[in-house]
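See the structures that follow.
Just so it is clear, none of the values below were taken in a lab; they were calculated from the coordinates. The model shown is predicted, which means the values in this text are computed figures rather than measured ones. Cβ atoms are built from the backbone, for glycine too; each structure is taken alone.
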Structure I
Amino acid sequence: MQPSVPRYSRHMLLKVIGEEGQEKIENSRVLVAGLGALGSMAALLLARAGVGFLRIVDQDAPELHNLHRQFLYDEADVESGLSKAEAAELHLQAANSSVKIDAVNEAIGPENVDALCSDVDLVVDALDNIRTRYFINDLILSRGIPYVFGGAVETIGNIMTIIPGKTPCLRCLWPDPEAVDNHPRASAVGVLSSAAATVASLQVTEALKILVGRENDILSGLLVLDVWRSCFHVAPISIDPECICRKLRQ
């Protein structure tokens, strides 16, 4: 498939992407897990970047309190009765009709995670449930699928890129899901819209690095940011010798 020169010309002028990289983007298949503050923005950026196939998954519907941070939706979506997946599909197709959208109005769990991930090149994790994230983490490790994790709460965000067999995984970062369950949630302490947008933008940047074949440029560790204080820090993460991902490096 030849890239559309007028539409993506500014991408192709970038040395890190070029014509070859844009063609790879257009031939790629990406799953966006969750369509809240992070996922809705990530899906929009990926669609506008020209990703050829997007599978978007969420079981919720747009609500008024979502709109300050979930930029893909509007007031009409809240009144429409559509699910987030259905509303997102309409907006993404309006933004870029050349992208094939597979909108899935389901919660992700052990019964469907394999099917959802089986035919994609990369997963963008925009969920707020650590146990569901573990399902995805374990599945992508077994299938060798790159995975970009992100989270945002209050003014703080974090991003980590996982390449099976090369980098630490989510279980290396958080071995104990019970401890993570006690972390503050946006529903309790809030989230700044710009924090969520920043995290989603960085997740998409990491995804594009992988899709164009520049894995050497990905984050090395956990990026922690505080947009209110304009602070960015990469914390090194080591592979847990007891983790299931360790055997992939042997």
Structure II
Amino acid sequence: MTDVKLDYDLFIIGGGINGCGIARDASGRGLNVGLAEMNDLASATSSASTKLFHGGLRYLEYFEVNLVRKALIEREMLLRAMPHISWPMRFVLPYHKDMRFEGSTPTSKILNVVMPWMKGRRPAWLIRLGLFLYDNLGGRKILPSTSTLDLRTAPEGEGIEDRFEKAFEYSDCWVEDARLVVLNARDAENRGATIMVRTKVISTIRHEDHWVVQLRDQDTDEETTIRAKMLVNAAGPWVGDIIQQKVRLNS
């Protein structure tokens, strides 16, 4: 039995971090929001991540400075807003004089021009410069700064080849990813959003100025139909399936 149940300003397909984050943000802006997740919240990619909440250190080699700055600012905000599910983590980056660039990057190309005698090797000062930027681009207040370690005497050097005489220790953080998703969903619900788990999208049809979405409860097989002004595809690995089989429109 199919009946028209609810109307939304925005309806979201997918209950991962993107879907729940969008639901939280949109409901906080006063929109009437609905979200359907065919399994449980954070049941796919969002609970199978590295758990790292990092600023994208490697992007500095590609001069993506603004991207890294924004990511570091977000990292700082997360640490302040959710200290119960996010923690500082220190990383040790060993260094030896023959360490080379893994591939061709804008930084390696410039270095090959101005310091051709390096022959593709990565100088220690360049790594330290990158870590200095990583420490300071995002207005870091919580995490400790980068330090240099003597691996010949430091306990971190135990078990490492002798050619690694020093290392750089820097900060990032890790987060309980699934709990982050659930907290976003709960906050979205507190702001008025409707969060439906074990609810599969069967079909979507564009009708005049809105979407008609057919849903199926995975536990009871009961089907309902909702109408929404806007539709967001945040289905993670199933994004393509939603576009090709449910929406049947170019994204």
Structure III
Amino acid sequence: MEIELLFVLAAVAFVGGVVVTSVGPGGIFVLAALYVGTSLSEAQVAGTASATFVGGALLGALVYVRSGDMDWPLAVTVGLGGVIGTRLGVWLNVLVSRRLFGVLLGLLLGLVGLVVLFYERRNVEPFVRFNSTTRTGLAGLGVIGLAVGTAGGLFGIGGAALVPPALVLVGVPLVPALAATQVVVAFISSAATVSYLARGTVVAPLVFVVGGSYLLGVVGGWRVAHRVDAARLTVVLGLTLLGLAPILVFRALAI
């Protein structure tokens, strides 16, 4: 692999790390870069991306624990649901071609971008509230984890693109949602990595290069989350995701 491409992947990973602890959907940029910039199979893309996110998620969780923002019942419940869903997602990955993988990934980017912009612009109130102190709330949070884990296992996104919007939708404040996301991503990415390692589809050299840059970005992202206008950053993120979506779909269809 060319050294220039490694630098590009590292740069994208750094930006993704910043985004993942400041707004949420950052790892999806790493996933898109691996798909567009390399000739890796869909399983290698998902496996390598999953392994990349483990360290960043653990570091992100530690940062939020130290700041006192972590809601452990919330995080663990969604995370355990995510582990179960991950197994299903990894199984589904075997059934999709590289072309279909790219199309679905592009559609996912567009969907996440729309959701991010919709809730930022409309300031929509949650249509239901799941409280981590009640059994009903925990059950609902577990279902969210199951759905996110399935997508995480299929694509290798870890869940950071989906967990914050889903939790805000059910009444969780943004910063606790971002904090819980780190734990959920650690659960989902670890489970996915183990599964893809068993299939021999984790490219270790890329994990070290991309993962190191991602870790640096994670630390910077926590600072951004507490110092920068989140609304403005969220709008930029949503527009970026919408811009990337058709590019990914067209590239996949050209294969």
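Given -11000 as the derived value for helix-only ellipticity at 222 nm (-39500 (n - 2.57) for each DSSP H run of 4 or more, over all residues; to 500), which of the supplied structures I, II, III does it correspond to? Intermediate values should be presented prior to the final figure.
Values: I: -11000; II: -8000; III: -27500.
Only one of I, II, III returns -11000 for helix-only ellipticity at 222 nm (-39500 (n - 2.57) for each DSSP H run of 4 or more, over all residues; to 500), namely I.
Among the shown structures I, II, III, from which was the value 12.0 of mean count of other Cβ atoms within 10 Å over residues 9-16 calculated? Walk me through the numbers before you get to the answer.
Details: I: 12.0; II: 25.4; III: 22.1.
Among I, II, III, the structure yielding 12.0 for mean count of other Cβ atoms within 10 Å over residues 9-16 is I.
When relative contact order in percent (Cα under 8 Å, 6 or more apart) is calculated, the result is 19; to which of the structures I, II, III does this value belong? Walk me through the numbers on the way to the answer.
Details: I: 19; II: 34; III: 40.
Label of the source structure: I.
Starting from the value 35, 19, 16: which structure in I, II, III was Cα extents along the principal axes in Å, for residues 25-88 alone calculated from? Working through the options, I get structure I. Structures compared: I, II, III; top value of distance in nm of label points 7 Å out along Cα→Cβ at positions 65 and 153, i.e. the largest, recorded for II.
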